[in-house]
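Listed below are the structures to be examined.
Just so you know, all these numbers are worked out from the coordinates, no wet-lab data involved. None of these values were measured; they are calculated from a predicted model. Cβ atoms are built from the backbone, for glycine too; each structure is taken alone.
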Structure P
Amino acid sequence: MSGQPLSERTLAAIREVLAGRRQGPGVMLLFAGPAVIASIAYMDPGNFATNIQAGARFGYTLLWVVLMANLIAMLFQALSAKLGIVTGRNLAEMCRLHLPRGLVGGLWLISEVAAMATDLAEFLGGAIGLSLLFGLPLLAGMAVTAIVTYGLLWLGGRGFRPMEIIIGGLVGTIGVCYAAELFIARVHWGQAVLHALLPVLPDAQALTVAVGIIGATVMPHAIYLHSGLTQARVPARNAGEIRKLLRFSNAEVVVALALAGLVNMAMVMMASAAFHAGHSDVAEIGTAYHTLTPLLGGGAAAIFLISLMASGISSSAVGTMAGQMIMQGFMEFHIPVWLRRLVTMVPAFIVVGLGVNSTEALVLSQVVLSFALPVPMVTLVWFTRRRDIMGSFANGRLTDAAAFIGMAVILLLNAILLLQSFGVAIPGLPVGR
């Protein structure tokens, strides 16, 4: 399911812009869409789970992790979009075409595990929101989420523009909800600004949550997806058009992911303001909802669930699109989208059927994603820095340096977490939970 071409009318308007015959502030809307869809991955239910734990347990202390993860995400989403625009191929296809067959198979399996972890988090999140807001059993909430997700996927089959508009509306809903939450909660803005800029890890448990935040923010499937959304959206006819498309793409990435980053920081700040003093044990979405009602009122609790439902439903549809793209790109194997959605819903139903704590499952899924993340990151940097593939649009030294630093940070955090899980003492951090 690669990015589908736009309608003739929209494409003609974009051609006018690229030719310099149409200008004005509104032209940016013609190019908006891919980063908006990708941005929902940065506000999915996994973010809710990890951000609630971060704010409740550690106050504002881990805000710097959210900011760092968002900056890394901006860079890699921009690179992913560039790969699709310049080559006309998505990242999974590039892996299949340029890497050894055995390696491609391994990368595909890792990517499928990441896609399943993503689906688990997103599908569960929407179901939890529905069940809490309307008093439904969790299984009933899952069934409703499945129906709505299928509806969104059906619209996506009719063209990406309707999907882009609907996802954009849901992203806006999440943003408005959290703007309202910040007005209701008593945020300590001085502490928030300080800890957004001051790197601190209070203890070993904070490291686990920090890695979960990164896994929930910089998403493997979003890196694959963005290249597919741009690869055929507006076919560039010359180098000049590619440059203009990249400028519009980079601007959209900055705006869309800056808004996603602000929403994530708002989640941590709300949880910190509401729960850290006196309710630091709040670690589950359901507990957060029930605790918010007496603390901040029923309105705040309802807003929280509405944003969670918008997040779960939209990100579930986007996750299925990404999974389909990964399978087709790596293996040239196609199954109907409805069947893929059905298969990837199974782990969520198993988790609920076994009585596993749903919020813990969400957080652990984000840690799994963080360990899978180096695969698309490394391959993306490898391809976008090669002049034989990208020509004059290959990464410059500054971009390469920033990308390598981003990868190094994530690999280091993952290595520390792995050592810690085996009881190896990390200087400055106590062992264990």
Structure Q
Amino acid sequence: MFLSVFDMFKIGIGPSSSHTMGPMVAAGRFLDLLRASAFRPYGLGARLHGSLAFTGVGHATDRAVILGLAGFRPESYDADTADAALAGVGADKQVHPPGLDPLRFDPKHDLVFDYDRALSGHANGLTLFATDRQGDILVQETYFSIGGGFVLTEAELAKGTDKDDGKPVPYPFKTASEMLEMSRTSGLSISEMKRANELTRRPGGEVDAGLRRIWTTMKTCMNRGLDGDGILPGGLNVKRRAGGIHRALLAERGNNLTAPHVINDWISTYAMAVNEENAAGGQVVTAPTNGAAGVVPATLRYWLDHVPGASEARVGEFLLTAAAIAGLVKFNASISGAECGCQAEVGSASAMAAAGLAAVLGGTGEQIENAAEIALEHHLGMTCDPVKGLVQVPCIERNGLGAIKAVSAASLALRGDGTHFVPLDAAIETMRQTGADMSVKYKETALGGLAVNVPNC
């Protein structure tokens, strides 16, 4: 099993990796299918199912599908160009994807939210089709957005082909216990093994440059959030808070009367800044998802700015370690809120961040695994219940608390020798089982929890 660090950390757009990035990627794949076909279709259509239907508007799924069919991609997304394209589609009832003739697409009629029929296989399903002038379907494909920006066709999902099937890697660990055993046998750290695996797919210079780009994009997103003010879009009238809190914290610096627990405010503010940007549709990095995008960069920023001896030269070590943990969770359970609730998103992110922090603080493999386990264990059972289907309440604050838990988990693990009662593998399996048993109301549908107990307007 191989999931690259660049699979787990993807540069994309907010507010959701599974509901925004995934559908845009699916639309792009469908355009590629049309370009390879012998047909010359006249029009396009799309149907959103399951969680994509229930929270699609709040997660900008409709916008993502329209832009994806117009040829936009998450990694190269430009907001101003996208807004102009959307206005054009609304006026002309056409999309103009590169390499294809203009195609009829009226969002009011050709994009359907199907609340009544969920597709088997995954909660995040969408069907895209191309028609002739009479409306008869020429080409059709069903896609599933399985979390973190990963997209599979119906056939791929059935075969389980979301895993890399390239050449073998030197350290093919599928479980945490295998990871630790390989580390002991090889004498390499978790990040060193992960890097060795990455080198089977791309040269070392590309790996290093990619890791730098990930951190630069994370930091840029965070800084935008720390400078931001105003009201987030979507109708809840949620006020951006990260900028104001950050300015107050800067003003208090050096005040001997500041309580020690204020460090938690710094950590929370870093995370909230990222997720406020995500909620506003800005550029973010999946870590492992958009809804949990603030936890890892907030923990990294805490280490760099507040821990003596920290250095950006070791950011790659942090990210590689975090990605190794993310791969274990995705392979053995899920990183999708629509599958397992928020334990799979913020819980997984907190485990990743805890492991990364423990690594750069000098932890052994066993202490790193312990840190990830502590963080994940204490997110078990967390539901995904976004108010009005927006990635705002409780998502933004939840990232702050996930980062605080990550720091606490790493610190606690480093106080021990790595031996502990609950293995990480057991915590991951428990998360999977809990997600399977969880009511669909609490899995990103906005049908339960805070989503129905808090006024939406």
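Observations
- Sorting P, Q by distance in nm of label points 7 Å out along Cα→Cβ at positions 214 and 246 from high to low puts P first, with the largest value.
- Origin of the value 1.8, where distance in nm of label points 7 Å out along Cα→Cβ at positions 318 and 374 was derived from one of P, Q: Q
- Identity of the structure behind 139 (criterion: volume of the Cα convex hull per residue in Å³, for residues 142-397 alone, calculated), options P, Q: Q
- Identity of the structure behind -25500 (criterion: helix-only ellipticity at 222 nm (-39500 (n - 2.57) for each DSSP H run of 4 or more, over all residues; to 500), calculated), options P, Q: P
- Structure responsible for 36, with relative contact order in percent (Cα under 8 Å, 6 or more apart) calculated and labels P, Q on offer: P
- Which entry (P, Q) yields the derived value 161 for volume of the Cα convex hull per residue in Å³, for residues 30-253 alone: P
- Structures P, Q were shown, and FRET efficiency 1/(1 + (r/R0)^6) of positions 110 and 166 (r between Cβ atoms, R0 = 41 Å, to 0.05) at 0.85 was computed from P.
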